[in-house]
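Following are the structures in question.
None of the figures in this text is laboratory data; all of them are computed from the coordinates on show. Predicted model only: the values in this text are computed from it and were never measured. Cβ atoms are built from the backbone, for glycine too; each structure is taken alone.
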Structure I
Amino acid sequence: MNLGPKAGSALAKAIKEANTSSKVEIVVCPPVLTATAVVNELNGSKIGVGVQNMYTETSGAYTGEISAEMILESGCQYVILGHSERREYFKESDEFINKKTKKALAAGLTPIPCVGEVLAERKSGKHVEIVSNQVNALIEGISADDIKKTVIAYEPVWAIGTGETASPEQAQEMHAVIRGILETAYGTETAQAVRILYGGSMKPENAEELLAKPDVDGGLIGGASLKADTFLAIVNAAEKLS
């Protein structure tokens, strides 16, 4: 919940002007009220735009919610679903996130559903079990063709604003777990086609080391995305490896 339409479009402009021929895919996901301004600013560029949440229905008496159809009409192509903050503050369940993901896919959006464990789950050694359960619930009823259109983000919630740090090896371990579940469910070719992003406080200082891991396909950037220079430094790290 940062940056209104004026500040958001200014940030988008700075990113666009500094990155005119990126070799990597860039998507920005501003707050919904900022999205239209950002879409207009980025029109004609290769940078994609998404929003941070949506509801499962097309329309109706769901005051305050937005639909996949509204998102598409605004010019956005992506939507983040089940972010750790949505899970924590709004008690979104694995089943609800699965339903949202199916709706986004059916409407033609690219969903970016999130999975990840909190500090207590990591310290108790249940992190693999927790994330495996989340991924299995996420992919329930989703076809191989549709899972290829889905971008999964792994968030080690325990490494975000806690003083704890996730190592590149820990990130790779969990990405490999996610990839393994996809391989069991869909086969190797499909599993390799799914992009898995790392969302645990990626910043310029650790981006290249994290992105070099074989199962880390990109980053879901939080605080470091609020300033053009730090965000672009992460993009540059990705470009070095591409």
Structure II
Amino acid sequence: MIELRKINTFYGLGHILHDLSLSVAEGEVVALLGRNGAGKTTTLRSITGLTPPRTGEISYKGHSIVGLGAHRISRLGIALVPETRDIFSFLTAMENLSIARRRGSRWQIDTVLERFPSLKERLNNKGRQLSGGEQQMLAIARALLTGPELLLLDEPSQGLAPLVVSAVMSTIRELKKERVSMLLVEQNAELALQLADRVYVIDHGTVVFEGTPERLRADRQVTTTYLGVGSC
């Protein structure tokens, strides 16, 4: 589905990703773990064209997407749910959804609202009037309306109450059953490992572990050194 080969991404003079390589196969959920500042969000921004890599290759369905504008990458079927959610605060929830809707998407407004029924009661509320959990649901619903084949999720559980986290993760599980390819950045390692087929751990922009959730759980050195926990 997508393959990153030795990409190097910078913010100004700051070298963030160092020859980073990873891949997500069709229908696969891959978790990208690491401490704060490890380069996880930069990896997602590199894929979506928001912070293009200076060197290296990103191939999506066998075609290079390096150098394409973010809007063109989105049109190819890649959607990002950013850590900051980035909903339009002065538009209603319905308006936020309507501007993302695309013809031909397997997800339409009615179908995404079935996944997040609590949003139905808040459609006329402006984005700034929604709770953090409602904003996260709206951000995921908006991404689905674009009809993605690859969904990039940046910290979907961050700052949410446990009940809301459960609802969001339940939706991700349902998308996995539908074989939506996903690259999941998540600070809660155990949540990510429950969902992932494979895992990458990065540190200072470099991959330091690649394998299955079971292998990561068994590797105490990696979990202690790079995730700050004794076990996952």
Structure III
Amino acid sequence: MKILTAATWWLFILALPLLLVSASIAVAANSLPLYRYGFEKYHVSQTTGLDEAELEKAAAGLIRYFNSDEEYIRLTVLKDGQPFALFNQREVIHLKDVKRLFWLDYWVLLGTLIYALGYAGVSLWRKHRPKLARGLVRGGILTLALMLALGLGALLNFDRLFLQFHLLSFANEFWQLDPTRDYLIMLFPRGFWFDATLFCALLAAAGAIILSGLGEGYLFFSQKRTHRATTSPSPPSS
């Protein structure tokens, strides 16, 4: 029984980084303001020849596609007053692979969220609050360490990190696009992905700080209550 209890506790600690990272990725993938920020910062309207309204349409279309059951994206925009399909066949196939990764992220998010909530609920029900609090602290610290490593890796050599991610995540070469003619890479240049990586790392780190802060706060006030109870004078005997 002790082994099972320890295993579920450590699994809770390990689930927290996965929960926070998958949640930050899900937020980024569905964040229209993040897309707008990238379009403006990297002058995507000038690069693509699309006005802001059409860029907004493209971003909304991508978000809708990633959350739909459509196998392939069909996205038409206006350029110089003429409608045209934004993505070619190579880009469409790559976006299908990207969508698969996002859905994997959603499943990781759902699974870790269910486990974390279930563990927290059982711990509260069984009055194991100090152990739950220590798990929050350790899970938060582990997440912060991982996000610090990711942030340093991105700052020191983002290109290598980005390349390794693609080599590990995709079994084909459809991700190798031409920035002079493929709109997908014009919409989302290297700088955008660097910013998005830091955004996800910072968002996950913020969540880790909140969770570990809750755990530390509970342990601190619990210790103060215990100390006060043990040092308070006993009532005089009759």
For structures I, II, III, which has the highest computed value of distance in nm of label points 7 Å out along Cα→Cβ at positions 65 and 169? I
Parent structure of the calculated result 1.02, given that Cα Rg over 2.2 N^0.38 Å, for residues 89-152 alone is the read-out and I, II, III the choices: II
In terms of relative contact order in percent (Cα under 8 Å, 6 or more apart), which of structures I, II, III is highest? III
From the coordinates of one of I, II, III, distance in nm of label points 7 Å out along Cα→Cβ at positions 17 and 137 came out at 1.9; that one is structure III
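If helix-only ellipticity at 222 nm (-39500 (n - 2.57) for each DSSP H run of 4 or more, over all residues; to 500) computes to -27000, which of I, II, III did it come from?
Details: I: -14500; II: -9500; III: -27000.
Checking each candidate, the match is III.
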